[in-house]
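Below you'll find the structures, each written out as structure tokens.
Every number here is computed from the coordinates shown, using simple stated rules; none is lab data. Keep in mind the model is a prediction, meaning the values are calculated, not measured. Cβ atoms are built from the backbone, for glycine too; each structure is taken alone.
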Structure P
Amino acid sequence: MSEEQDILESGNSSEATRHPRVLCILPAFNEQGKIGRVVAKVLDTNQVNKVLVVDDCSRDNTYQEALSAGAEVIRHERNLGVGAGIRTGLKYGKDNGFDIAVIMSGDDQHEPKELKPVLDRLKEDRSYFIQGSRRLKGGETVDAPLFREITTRLYSAVFTILTGKRITDGTNGFRAFYLSLLDDENINLDQEWLNTYELEPYLLYKAVQSPRYNVLEMPITIYYRGEAKQYSKMKPFRDWWRLARPLIFLKLRLRK
């Protein structure tokens, strides 16, 4: 741990004011061979105080690999979904005095070196909700399958139409915000229907629609590594519906 991180962990109130405590949350399911590399790269940036891996009942060596790489690890005793993993991480952050949450992919899709500009911008204003975008100038997609390119662009267009806020990359899992956002009575993550892919678009939708937050997109890189079958654990149609239904339910006020 760096000297700066030691100061941040010490609990000194003036230091905490100037240097908010940052938690990086990595939801993971069967990410052996990747998760350790991700943890190490995030820690090497010296931009976060702690890396928390939420192991969603993996059947491989994800837990031990993340632990050995220097992360704190919480393991779900049964597989609940990526949304439940993120929720567990956010609750941990709130309960342990962290100020900022950064959510990244546990499968090495994101570039940890891009953490610094995101966090620097976020620290300018507590109302910012920063959403990563591969579509902005400076962002990039590496080796994306054509189907993924088409569907992610289409989803972002629908998100923009339904919310009235231009979002260029609504499915991007790289985001950062102050955990005080979760104190908002209009945001309720403790809903079982948010356990899988629903939680992330739910959170983005709520932030976009609230006058209390200023949603900013910042350019980031997305890597699609390995064989085509490794690109994503998402199942066509079923999981795209899970991404879409928070937009529909919230727009029609069927859920809160």
Structure Q
Amino acid sequence: MTADQTGEVTTLIRDVLPDAVLGIYLHGSAVFGSLKPTSDLDLFAVTSRRTTDAERRELIERLLPMSGPGDPSGQSRSINIEIVAQTDLRPWRYPVWLDFQFGDWYRPDFAKGNFAPWDSSSPDVAIVLEMVLQANRALFGPPPSELFGPIPWADVRRAMLDSVSDLLSYLDGDERNVVLTFVRIWMTLSTGVFRSKEGAADWAMPLLPPEHRPVLAHARSLYVRGIPTEDWGDLMPCVRPFVDHVIGEIQATPAATLPIE
């Protein structure tokens, strides 16, 4: 279903933005070798201009029945899409203007008629751009490096540090993903490369003090098994101390860290 769904979303974007789309790229779990039953489908598009209100609304209305809970068959993955205009990438400036974003977490906003609920100055865009460059998986158009980049590593690091407080706000109720995302940030800042959440957990495990390893082992197990309902049991009081420890490691990573070629 993943390949079919990827093709359908690519066709949809090109249909709604026929004169504007320059490139569409796959990233995330589908590229970094850790696509699990509950993994999302992550796409990124570059356009020659910013989208109009009408185009954003059409994209959202057509994506809703194709993504995760909107598909009555229950066979579709949740879709995450970011769109950025090339004119907002060249010349480079931080933070990058996010022109469009679709994710199932926005469904309540879309239902209320808010078709632009995202933060247009989100620091996450710099992280996604670097991830897209490293993945180098074009679904349409040239390699991403021909449309943008390279991304200054100092801004990738800055974006990851800027995302800490936002991530923390999702910890209660989404412990697994937040734990693994913090670990992936730590690994990326330390090594300069992106890997799957599972791969990041394997990298971090031996670097953790023994008292924090059970939290990461449990988060990794939930992720690998694709269990949608989390049960932390006696480990729940240990989650926040684990996160605080990893945040400390993130903040201690030298600013001079550069991607490994």
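A value of -13500 for helix-only ellipticity at 222 nm (-39500 (n - 2.57) for each DSSP H run of 4 or more, over all residues; to 500), calculated from one of P, Q, originates in structure Q. Assuming 55, 44, 31 is Cα extents along the principal axes in Å as calculated from a single structure, say which of P, Q it is. For Cα extents along the principal axes in Å, the value 55, 44, 31 is produced by structure Q. When distance in nm of label points 7 Å out along Cα→Cβ at positions 40 and 216 is computed across structures P, Q, the figure 2.4 traces back to Q.
Of the structures labelled P, Q, which one yields 2.8 when distance in nm of label points 7 Å out along Cα→Cβ at positions 176 and 248 is computed from its coordinates?
On the way: P: 3.5; Q: 2.8.
Among P, Q, the structure yielding 2.8 for distance in nm of label points 7 Å out along Cα→Cβ at positions 176 and 248 is Q.
P, Q: which one has FRET efficiency 1/(1 + (r/R0)^6) of positions 96 and 168 (r between Cβ atoms, R0 = 35 Å, to 0.05), as calculated, at 0.60? Going through each structure in turn, the value belongs to P.
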